[in-house]
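Peer 1: What follows are several structures.
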Structure I
């Protein structure tokens, strides 16, 4: 295997799709192109723009290769998605948007066949957030679909398939509240048999398994050699976790931020996870179970801020701490530790300045994150990846609320591309990196701790 310096990463997030070039030595993105992940309305139901993504991916890879040179490829994508292929390797049905609420129509029927939380580590989620619920709804609404399905594969591995023609499922995406996987035994759940799909599941691979070479027609289209190595691919939150699995000794937690805020506790204390509070068992790139919790923090930020600028002054923060101004959960009640509750402010919202709103919202998001960490038995430092790592108010409140060190990565605007690229760095896999690429955030302002205590008491009251 030739030395790999630059990895092209296909990174399909729920809000945006991007292609990045990652410099492995410096662990930094040196080129990025993006497009919105726009959901097509249907028919037959809201679904992802697979053709649009593929055109974007090919054009972006071609341009970025010309600009930077790409030595290998990797893929990362959001969870809660699977792809159904027919015998010709084409889509047997559009790839359903996991926020489509159609599966809720058949909730009682699905609940009668889905495995218990103790088997899968998957909480029962609304809409299509359980992949099993998506597939059950699709099969129920299209009587001909079952016979058309030849292969079921996880979403990142669909893009690997488009590149290489190789079919695979992968453990981090199977372990992302699909209801299809048993983390404790590393095998498919009983639901796969109940859905009649046991013989149609693609082979299970590890994220770092090599799947190349490229299909000849793809190599020509993107202007790259056909013998390019391609990693199997990884679920995006686990991509954020992966560098730390290589470098850190437990205990620690990784907080992946974006549309979702997902906390993953490594080496924490033993806890009993509560599926009613959106806790779950993820599966890391090595195939090991990881206690996790989540809420739609990025979505909540957008809902509260709207078109307002995410800025505030020291005076705004003083006002929020002194009065205090608090936002209580849940802005998006469909997920998270306080799902089903209606959010509220402890003051008249219309009187807030934009800066006060931003500061209070940042504190709210940190306190929600702290709650997720507590539920999963997290210990040790909290390592924040993604856009919230640039929000100093969030970081300071998170440190105050947990009483533990908070660190951020300076590698990239998001940790997912770096983690996906590292799947191809055999040196990193063999030994821990000695590079220092993080800065530490601490706070000694007791008012933050007092604020956190008052917020916690209010939400439990």
Structure II
């Protein structure tokens, strides 16, 4: 990869201001396989200056031109698709089939959905004699996570471009190489100089410099709630717009009329997908107390069907978690579950048998979990499922909502009207009924400490727009005599 030690600023690959480097670790082996340059405030200043210059003209382009640019980006993305998928697989340890279908696939689907959304998106409308006009918010700082790197890069960059914003992207330093490839995609598609800029680095240095920079008008961040609080604090003195998608501890409520074999199996698989490293993963399974033992049998079979191994090994369904930091955090929380009295059904501490190196975690199920236990309250971000019994529907809804988070909730029932009624009472930004297909046009974001604002589809575009009212625009009496 030729540009890993450079930054993309003002339409060119440039050397960083400093000499700092950071290794990129293969989580399957715990060994470095590449390295990136690490930026500082000087690189941020340079990128923001380029974005501000470009905003003067790019913000005035016709939406049709920007939509055509996104079409070219989609073509360029598809031309590099396999390389992007393989790179993500290596960076985060995702099994190769999963990386190709989902990790890289979500980038393609977001671009396609954005193009469909633009077909009907209204950039201005009349309200009486007032013209309501939507205009780009300005220069946006985009800070993205490591767990679904391309999903979050595309779901920020593409709508920002369509909206007419210019931007500086700081991807996660844990999975940074796919961002280099995406910058190359944008360059090949003909994104004008300065419109998109890429600076690599860590949160305390590059991220903080972006969030506090006077030349940044908006920060769009996806990551932990802890980091989100810090970002909001840094942005507050300059009253930037701050858009955040943060942590989650999503409940999966299995009502008593459900097909338990199907619902439990799908619930386990969904929790363990991407090695459990998804902010909206259904990590709390709520089940009727009378069916608790039956659920454990089904869940145990589902967990046993997962094969943990290297990303490039045939048959692997679950790779490692991304880093030693993640591995140690998950081990600490598994230990907390055991110490607090939850029943360990399968999995537990340590690596799976035969995997001595790599950040591999044993797929873990806990039963008889109480709502006040640590594993029922903290986001674990690993393949650990907490199964909580409930007495009746009212208690189930109460347990589901008893969390500081509100990103997602899941409801399973054979009675769709019942499922809908329960969904209305879930305090979460997204509710999924009976394991539906993923919808890139559905608004994505959370209540409470899961963040603010929404992404995807029309909501993704709107998040990068200001609203201007031109009063008297349509009045015949607007001319002063």
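Bear in mind these aren't lab numbers, they're just calculated from the coordinates by the rules spelled out. Model, not experiment: these values are computed from the prediction. Cβ atoms are built from the backbone, for glycine too; each structure is taken alone.
Peer 1: State the single structure among I, II that was used to calculate distance in nm of label points 7 Å out along Cα→Cβ at positions 74 and 370, giving 3.3.
Peer 2: Source structure for this number: I.
Peer 1: Something else about it: Where does the value 1.00 come from, among I, II, when FRET efficiency 1/(1 + (r/R0)^6) of positions 82 and 322 (r between Cβ atoms, R0 = 41 Å, to 0.05) is the thing being computed?
Peer 2: The read-out comes from structure II.
Peer 1: Kindly point out which one of I, II the value 15 was derived from, the read-out being relative contact order in percent (Cα under 8 Å, 6 or more apart).
Peer 2: Going through each structure in turn, the value belongs to I.
Peer 1: Identify the structure, out of I, II, from whose coordinates FRET efficiency 1/(1 + (r/R0)^6) of positions 10 and 34 (r between Cβ atoms, R0 = 30 Å, to 0.05) was calculated to give 0.75.
Peer 2: Value 0.75 for FRET efficiency 1/(1 + (r/R0)^6) of positions 10 and 34 (r between Cβ atoms, R0 = 30 Å, to 0.05) corresponds to II out of I, II.
Peer 1: Which structure, out of I, II, was Rg/Rh (Cα atoms, Kirkwood Rh), for residues 394-449 alone calculated from, if the result is 1.12?
Peer 2: Here the read-out was taken from I.
Peer 1: On to the next question. Tell me which structure, out of I, II, gives 1.01 once Cα Rg over 2.2 N^0.38 Å is calculated.
Peer 2: Only one of I, II returns 1.01 for Cα Rg over 2.2 N^0.38 Å, namely II.
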